[in-house]
Structure 1
Amino acid sequence: MTDTQRNILYFGFIAVLIIGTGFIQSWNSALFVLNFGLISAIMALGVNLQWGFAGLFNVGIMGFVALGGLATVLISMPPEPEAWAAGGTRVIISLILGAATIVGAILAYGALPKGRMRTIAMIAILFIGFFVYRAVFDGGVQAVEAINPANAGYLGGLGLPVLIAWPVGGLLAAGAAWIIGKTALGLRSDYLAIATLGIAEIIIAVLKNEDWLARGVKNVVGLPRPAPYEINLQNDPAFVEQAAGFGLDPVFASTIWVKLIYAGLFAAVLIVLFVLAQRALHSPWGRMMRAIRDNEVAAEAMGKDVTARHLQVFVLGSAICGIAGAMMTTLDGQLTPGTYQPLRFTFLVWVMVIVGGSGNNLGAVLGGFLIWWLWVMVEPIGLGLMQLVTSGMAEGYWLRTHLLESAAHMRLLTMGLVLLLVLRFSPRGLIPER
């Protein structure tokens, strides 16, 4: 079997799984799996860019995904005029003061000669700047969060079309990745992993606690959508007539149509990013990145700036994760910082890349679809299996109760089992790097 035939077989199997979900469960479930599978494939592409191309072990994926979600709120939600009037200006001024303090400390470090005077100057700038920043910031935040805290209590966004938020989410994640990369990419791979994980947790902590920014754990709901609302379609006589012409219930047809619109948008983004990633992989830049990954010492001896190239690919991969995070928040229709868990947004994406094939973009896409389908479907399948196994046991029997309760853990068991099987029998993934 050729590589092309094998790849067609793999993706045909994924199509069978999704279509089978539609026939066995519901087409809403099938399209749910498809949409989140597309987003997962984009996340896997971003991580594959970092790990498969350059060998960078980033376990801060969750933070970049969350920044993409934040961009959706900042771009698409309408501004809150009362909050801006109460303390918005003070918040913006305080952020400018905080940035000016950091810049001032950096300039002092570069301008003054090494010694005690430089240390004293930097401490004085940071100390004074911090208290000035807090004096302005705290009052502004309290004023903003006091305005209608049950439904608002934050500054809102720019009120722009939500699709603009997707590239902005990539830019926001790229900016954070540049800052992280400038400080952490000189570290050894294990220390880089610890640093990225810690910074991701800091980002999530900020989102949860700074209510003025995105309502914190109160969540932002009712985000604008690139697709029409189902209720509007159900009240549209033309849509109802078309649905009736196909013999479909308008309620069912409206939900399917909306999910198909999202699937089309997500598929278009995935195709564009996949083509760009493929061109990068087969370009001189891509060959250089793989040479650096395989032997940094030899690459440095050939005159390559390893740290700069690592920074480039780290920023690019993080930007793709930020785009995926903005798309996911748009699909959810809400920003819920409490749901950003490392298990889903870091471990799961890494499993997708490893199972699909590290260093192969097509493998990353395959892993995204396959692992997401398993993540969604294994628990109900496991519950059905346990019910079948225990059907002959008496109600209340301890073994029956134990087995039925264990079905909730089928997801983690399956992820670990799939990962072990792939690492044992196909350690380079289902579609290995050429």
Structure 2
Amino acid sequence: MKNSSLSVITADKLDDSFFSVRRLSDGLDEIPRILESVRAGGDRSVREAAARFDRANPGQLEVGACHLEAAAAKMKRENSALYAAICRSRDLALAFAARQRECFTDFTVELDAGLVTGQRTLAVERAGIYVPAGRFPLLSTVIMCASPARAAGVDEIIMCTPPVSAEAPWADERILAAAWLCGVNRVFAIGGSQAIGAMAYGTETVPRVQVIVGPGNRFVTAAKKYVYGEVGIDMLAGPSEVLIIADESAHPAWVAADLYAQAEHDPDAQAVLVTTSADLAARVVAEVERLLAPLGENAPARQSFRNHGTVILVSSLDEAVAIANRKCPEHLELAMNPSAERDRMEAALRNFGSLFVGHRSAEVLGDYSAGLNHTLPTAGSASFTGGLSVRHFLKTVTTLRADDGGTRGAGVIASLEAAAVLAEAEGLSGHALAANIRLGSA
């Protein structure tokens, strides 16, 4: 049946459209032109784009360190709770990212006699962060992007965020405070696709980076896709998603709140409940209606539920797992009591950005204050990638040392002989020569 907020259907009524990738492409034709203009025109083109698209067009693009420090001091003085929350979120995110960094180890190994190979994991020298400031100033994005970059060992972190005023400090002060607290080195009041171009190509003011991370609207996402290859990116983010698997033990008000939290992001956000309990489904729908009652018809949450909100009734939890693994949601919740069944389901789930297990593991903790990163794959990309982590700021390089002399070189000789044979098979005589000349047979 169709309610004013949520569609309630049985699993057998699902069609391919539910699992299809949702791509927002309207109005993106101009992105390459804007980016190429920034490549050629630098700061001048950035300002021209700001005059067209941004709320403000400050004459000075860089926000000085004095403004960052002043914003942090002001926040500590006037909003100590927010200041403390940022610090806690930062500390947990740094601790988690530092543990991730420990997983990327260097090694040297002798694969055969005299054939010594190795691996080193190195951080990029400069990383760029994009932090949106549209309907919502996403100061938490500063934490989630800067923390793994710092843990990775990046030398310099720069940040672009849209200007909100033509007067100093030009950008949202809460975002600037977070940048100071999270160790961002330089901040620029630049928004939209022109910010991506400035970081990718460099301008007179903005230094060129090796990696760009951070979410944004479809214009920012299209710009990141365009510059990928000249710089690295984290992912191509789409509308936010949550899928909640719940049984009869779930709290209807808690489930409804988690669905609502996702829906308020954007009219294109998708909030889905999959449950074996028809009673829970009905109660969650009622709770969602109660939460939406004060909102206007055009509120993002109401539009999101109307267009994409779904409750799916399944006959078994195994069916719920199969739906989740095919849907590949950004956020996946298991709203169940501790049990062997829940453990079995957790082990069977494999396609998601982040998994939240148990009734108290609210997805909002992952958004803000549990150490996990909230920049996660959407639109089905969780089938092949994970969320933002230290790995996006690292590169793995390999080394080879071929030792000469006696039995120490036996492995080297065998590999040179194999290289020559393979090169000849591919018709690359120069490659074969490079191997044979070292064997004394060329």
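Computing semi-axes √(5λ) of the Cα gyration tensor in Å, for residues 18-249 alone across structures 1, 2 gives 42, 27, 13 for structure 1.
Once FRET efficiency 1/(1 + (r/R0)^6) of positions 234 and 306 (r between Cβ atoms, R0 = 35 Å, to 0.05) is calculated for all of 1, 2, which comes out largest? Largest value of FRET efficiency 1/(1 + (r/R0)^6) of positions 234 and 306 (r between Cβ atoms, R0 = 35 Å, to 0.05): 2. In this comparison of 1, 2, the computed figure -25000 for helix-only ellipticity at 222 nm (-39500 (n - 2.57) for each DSSP H run of 4 or more, over all residues; to 500) is attributed to 1. Largest in FRET efficiency 1/(1 + (r/R0)^6) of positions 330 and 386 (r between Cβ atoms, R0 = 35 Å, to 0.05) among the labelled structures 1, 2 is structure 2.
6.1 is what came out when distance in nm of label points 7 Å out along Cα→Cβ at positions 42 and 338 was calculated for one structure; which of 1, 2 is it? Numbers along the way, then the final one.
Numbers: 1: 2.6; 2: 6.1.
Matching structure: 2.
The value 2.6 for distance in nm of label points 7 Å out along Cα→Cβ at positions 106 and 346 was derived from one model only; which of 1, 2 is it?
Of the structures listed, the value fits 1.
Computing Cα extents along the principal axes in Å across structures 1, 2 gives 84, 59, 42 for structure 2. For the read-out relative contact order in percent (Cα under 8 Å, 6 or more apart), a value of 21 was computed from one structure; give its label from 1, 2. So the calculation was done on 2. If distance in nm of label points 7 Å out along Cα→Cβ at positions 194 and 402 computes to 5.3, which of 1, 2 did it come from? It must be structure 2, since only it matches. In terms of distance in nm of label points 7 Å out along Cα→Cβ at positions 58 and 394, the structure with the greatest value among 1, 2 is 1.
All of the numbers you see were taken from the coordinates with simple rules; none came from a lab. No experiment lies behind these values; they were computed from the predicted model shown. Cβ atoms are built from the backbone, for glycine too; each structure is taken alone.
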